[in-house]
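The structures come next, written out as structure tokens.
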Structure 1
Amino acid sequence: NSSIGSTITVTPTYTNNGVICIGQPEQFTITVNPSAQVDGLTSLNTILCDGEFSPVYTFTTSNTDGITSYNWTNDNPLIGLADSGSGGIPSFAVENTTSSTISATITVTPSYDNNGVVCSGLSDTFTITVNLSAQMDPVDDIVLCNNEESSIITFTTSNTDGSTTYNWTNDNTSIGLGASGAGDIPGFTATNPSIVSEGALITVTPTYENNGVICIGSPETFSITVLSEIVVSGTPSDAVDCDNPNSGSVDLLVSGGSGSYSFLWSNGADTEDLSNVHSGDYTVEVTDSEGCTAQSGTFTIWRQDDLIVDLQTTIDPNCIGNFVSQINDITVSGGVPPYSINWSSGSVSIDDNTVMTAYENGTYTVLVTDSFGCQVETEIIVDFDELGDASFDFSSSGQIDCGISIFNELLFTNTSSGDYISVTWDFGDGSTPVSGDSVLYTYSHSGHYTVTQTVEYSYGCIEVSTEDIEVSDGYDIVLPTAFSPNGDGMNDTIRPVYSCLNSIEMFIYDTFGSLIYYENNVDLTGWNGILKGKEAENRNYLLVVKGVTIYQEEINRQGVFTLLR
């Protein structure tokens with residue numbers, strides 16, 4: 001462990017010419033230095049954490065003399081130490097900027113200097129191991145809704161070896177999370193009983209362990225904000241506009257949450273306030289910018305039923321008085337009572353104005369107004385059929401002076417007033433009644449008949465008109481039963497009394513059947529009682545008359561008459 005020396009004595013001997021000469025001895029010294037030596041370095045093996053200051057590394061030797069110096073090399077400068085140096089290694093801040101543990105081998109070579117001689121010794125080594133710093137990846141700030149179930153908050157590290165554990169603290173337990181814990185934060189129910197957002201600061205300290213060394217990392221923080229509950233209220237306005245059934249609205253008021261909202265109404269609208277909607281029940285889901293939702297209660301928008309005027313009309317005919325009235329009775333429903341009822345004209349009931357009686361044709365209106373001012377106007381068109389009186393005329397196609405006869409075609413003409421529906425004729429002779437305004441009829445038998453005209457009007461009114469008609473045979477002929485041809489100017493001739501004959505012949509026979517007088521003339525003059533220039537005797541005679549009527553009917557009449565002077 002120290003230098004050793006030896007003195008060498010050298011005695012010279014000179015031989016010459018057979019003579020040996022012993023010289024003066026000379027001495028010198030041989031000194032042997034010990035090898036340069038450094039004490040074992042294994043005790044210097046060190047495991048450090050990134051960022052930690054190393055100890056001072058001092059090298060020693062067992063040599064007891066001379067001067068021992070040391071030179072060292074570092075095979076991994078990434079640990080924060082230079083790649084070489086001399087002497088001891090002072091404390092330094094170790095580094096590890098990689099993602100796993102790194103080591104450096106420090107080789108120390110000793111040099112021994114003594115008696116002016118420098119001796120190198122064998123190198124020795126030790127290792128410096130640098131663990132990673134305890135590290136955790138950043139955690140984004142978290143925003144939760146009130147009463148939301150959070151997800152597990154998992155902590156991670158970019159370190160690829162060793163083991164990293166985490167301890168965390170929470171500065172606001174009112175959010176529903178405990179004050180502290182280890183490892184990942186389990187899911188929890190976020191709570192916020194206040195009307196403003198509640199925030200908590202979570203501090204997480206990572207611990208890295210490797211090679212038996214624990215490294216404490218820098219804490220990481222993140223926030224958990226629990227939003228206040230979204231509160232939804234609103235004021236509905238009923239859809240009472242008279243003309244617009246979609247006049248309802250809801251004025252929405254929202255508070256809480258993140259303060260920026262979107263809306264989805266049950267009818268599909270996405271506006272904050274609901275407008276221009278019909279009656280019904282509406283709800284809205286409000287979502288804030290963080291996705292928190294709240295469901296409103298039900299907003300009910302009311303609308304009055306439509307104002308309806310139901311009109312019932314009744315025709316009230318007065319067949320005797322020949323006039324008609326229409327009773328107009330309205331029933332009002334819907335809207336909002338009470339109602340105001342105004343008729344344009346007509347006779348209106350006093351009680352509630354719901355009944356109006358119209359006596360004339362025309363257009364009437366009724367205006368109904370409810371208490372909200374909503375109005376319905378109903379138009380009523382009154383168009384009565386006019387009642388009237390039955391009447392008729394008739395005329396003959398025959399000769400006027402011949403009267404009405406069985407061969408005479410009669411024209412019956414309706415002259416009734418008003419708006420009649422039908423006219424029926426009964427000619428009083430047992431024949432089937434006929435209908436029509438103007439009808440032709442011919443009687444087949446002479447006699448006295450009553451013609452009945454039945455006129456049907458609307459509303460079931462019936463009017464009747466009658467007229468008596470005398471129907472003859474179509475001609476007239478009367479045979480006298482006596483005459484007195486005494487020259488007094490009265491009843492001096494005998495002839496038939498007749499009418500409506502186109503031709504006529506008269507024959508007079510005596511009681512013996514002898515023709516004593518004959519005349520053929522439309523205008524007969526008659527027999528004057530002169531027979532062969534002399535006055536005929538008073539007695540009975542036979543008068544025979546033959547003729548043709550204006551209807552070409554041949555007639556024969558005969559009768560006995562008496563001549564009296």
Structure 2
Amino acid sequence: MFVNQATAVGALVTGAASSLQLSESVVAATKDDGTDKGYGVHAVKGAKLVMSDVRVDGNRVVGVGAVGANTSVDLLRVHVGATSIGNFSKTMFGNGLYADDGAQVSASGLRIVGNTSHGVFANKPSTLMNLRGIILAGTQATPDGVGGKGVQAQLGATIRLTAARISANHTDGVFTIDSSTLIDIHGGVIDGTLPQPSDNKFGHGAGSNYGAKRNLRAVRISGNVEAGVHSGQNGQVDASGVLVDATSSSAANGTQGVGIAIEFASSLKLVAARLSGNRFAGLRVMHAGSKVKLRDVLVDGTLGRGLDGAFGVGILAALGPKVHLNGVRLSANHVCGAFATGTGTVIDGSGLLIDSTTVTAGALMLTSVFSVDGPDVRLTGARIVNNPSGGIYAVGPNASRLTVHGLDFIGKPSDFGPFDVGVQVDGGVARVEVVGSRIRHAQSAAASFGDSVGALRDSVIIDTLEGEHIMYDNELNPIGKSVKLSDGIVVGLWAQVEVANTVIFGQARAGVLAKGGQATLKSTLIGGGYLGTALVGSGKLIESGLLFFDNQSNHSRDNGLYVPKAPSPVPPQL
């Protein structure tokens with residue numbers, strides 16, 4: 001059957017007792033009747049529609065539609081394409097497949113291409129779409145340059161997609177909005193989403209807002225813009241077996257490009273996933289109330305943002321979220337593996353591996369873990385290896401906290417600075433604790449406590465390398481003279497540090513250097529270095545059960561020793 005240039009509706013089935021079967025048919029070019037109708041095929045009021053091997057092309061407002069409770073539509077090998085907005089439309093819709101008000105749609109082998117505003121649209125509670133083997137591509141924005149989304153569910157509707165390819169749409173490949181709304185995707189690809197033409201913004205692979213839910217299983221989300229996955233305003237994402245890669249920065253301003261962005265009290269559960277080759281951050285989590293749990297996840301190869309090459313961190317947590325990491329690897333990211341900032345921000349990591357971080361000469365953040373301005377960072381069983389500069393750096397203001405248990409740090413010789421130590425803490429940190437850790441081959445210092453209160457216990461510090469420590473101002477201009485350092489533990493001017501049950505061995509200069517602060521040493525062995533302990537200025541040592549072995553000198557007070565202080569970094573504008 002061939003239906004061409006009908007008016008209002010090409011094929012209509014209405015009423016609970018009505019049914020329609022279309023096979024090997026074409027419904028094309030339905031005309032707008034002046035009331036925003038130019039539908040291709042439409043089922044309403046409890047009717048049943050079955051279509052197989054049908055082409056629905058070039059209609060207006062809706063290609064295939066289902067509206068009303070008990071209305072059902074079954075589609076097999078159906079093509080829906082080139083639906084445009086109505087001549088008199090105020091809503092600017094040209095949906096390919098549309099379901100509303102409790103209708104049920106089931107489809108297999110569906111191709112939805114080149115429609116306007118939305119390829120697939122589901123609206124209101126009890127509305128359900130089950131779509132298998134779908135190709136959804138090339139949805140266009142409306143004439144005012146907005147929309148063009150591949151799939152959208154809202155106001156409590158549910159869409160389930162299996163083996164779907166969602167490609168080269170605009171604004172969002174998949175978008176979910178409103179609480180109790182769900183999009184569930186099992187097996188598929190969401191790729192190449194383009195920004196909306198009106199302002200060159202967005203281009204997200206999968207987005208959600210206002211409490212909506214998305215379940216993603218075995219999905220590749222690739223080559224989108226600004227964010228591969230974005231969740232805001234209490235959105236919920238549950239994902240496993242996903243690959244999010246090659247997200248590019250905003251076409252409007254060159255910022256963003258993150259793999260996954262969670263913000264404004266949204267949540268994410270991510271298991272057995274990879275975030276690779278994105279920009280700015282592999283994972284960005286922002287704002288109080290946002291919660292993230294990652295297990296067995298690789299975040300690698302993050303690049304700087306397109307605007308200026310800045311950032312490129314593996315995980316960024318800012319302004320109060322809670323981030324829990326279990327068995328996560330941060331590899332070959334740029335400048336920083338994990339970055340935490342803001343009062344209330346928590347990063348709680350277990351079994352974390354950070355390796356092969358890349359750096360740029362003169363960059364401010366040269367460290368595997370960077371904590372600034374109030375966060376609480378807790379790491380258990382972390383391994384930090386093969387990075388060209390520092391391990392963990394924490395600084396205030398606003399009473400930042402750092403707790404490290406079971407750290408295994410292996411330094412790598414580097415010409416970069418100033419953050420080139422295993423664990424470095426500066427002013428404004430309320431408390432730092434390093435327990436049961438091993439720090440090997442750090443440069444300049446294994447552990448440095450500047451103007452902070454802390455403890456280092458049950459640990460081993462071995463073979464601290466000599467490093468040329470250069471001071472910079474906050475504009476990254478070198479100031480003062482460079483200084484050769486190689487100390488096991490450095491205690492800053494106002495610091496109070498307890499070192500207990502620890503071995504410090506093989507440093508080129510001092511095992512413990514107190515520059516004005518106070519170090520309490522208990523049951524600790526210091527050996528294999530030039531000096532066991534050294535005091536500078538008003539530095540103070542309290543010793544109990546201290547052992548020395550094979551040092552040139554066990555104690556020294558030498559005002560000629562100089563330990564430069566790193567600049568106070570400025571929290572980034574996010």
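Read-outs throughout are calculated quantities, based only on the coordinates presented, and are distinct from any laboratory measurement. These numbers come from a predicted model, not from an experiment. Cβ atoms are built from the backbone, for glycine too; each structure is taken alone.
Per-structure values
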item	result
Which entry (1, 2) yields the derived value 4.1 for distance in nm of label points 7 Å out along Cα→Cβ at positions 266 and 490	2
Test item: FRET efficiency 1/(1 + (r/R0)^6) of positions 146 and 314 (r between Cβ atoms, R0 = 41 Å, to 0.05) calculated as 0.05, pick one of 1, 2	1
Structure with the greatest value (metric distance in nm of label points 7 Å out along Cα→Cβ at positions 442 and 530, set 1, 2)	1
At a computed 18.5 (mean count of other Cβ atoms within 10 Å over residues 282-289), which of 1, 2	1
For 2.5 (distance in nm of label points 7 Å out along Cα→Cβ at positions 18 and 178, calculated) the corresponding structure among 1, 2	2
Rg and Dmax of the Cα atoms in Å, for residues 250-545 alone derived as 18.4, 63 - corresponding label from 1, 2	2
Which of 1, 2 leads on distance in nm of label points 7 Å out along Cα→Cβ at positions 306 and 434, largest value	1
Value 29.8, 99, calculated as Rg and Dmax of the Cα atoms in Å, assigned to which of 1, 2	2
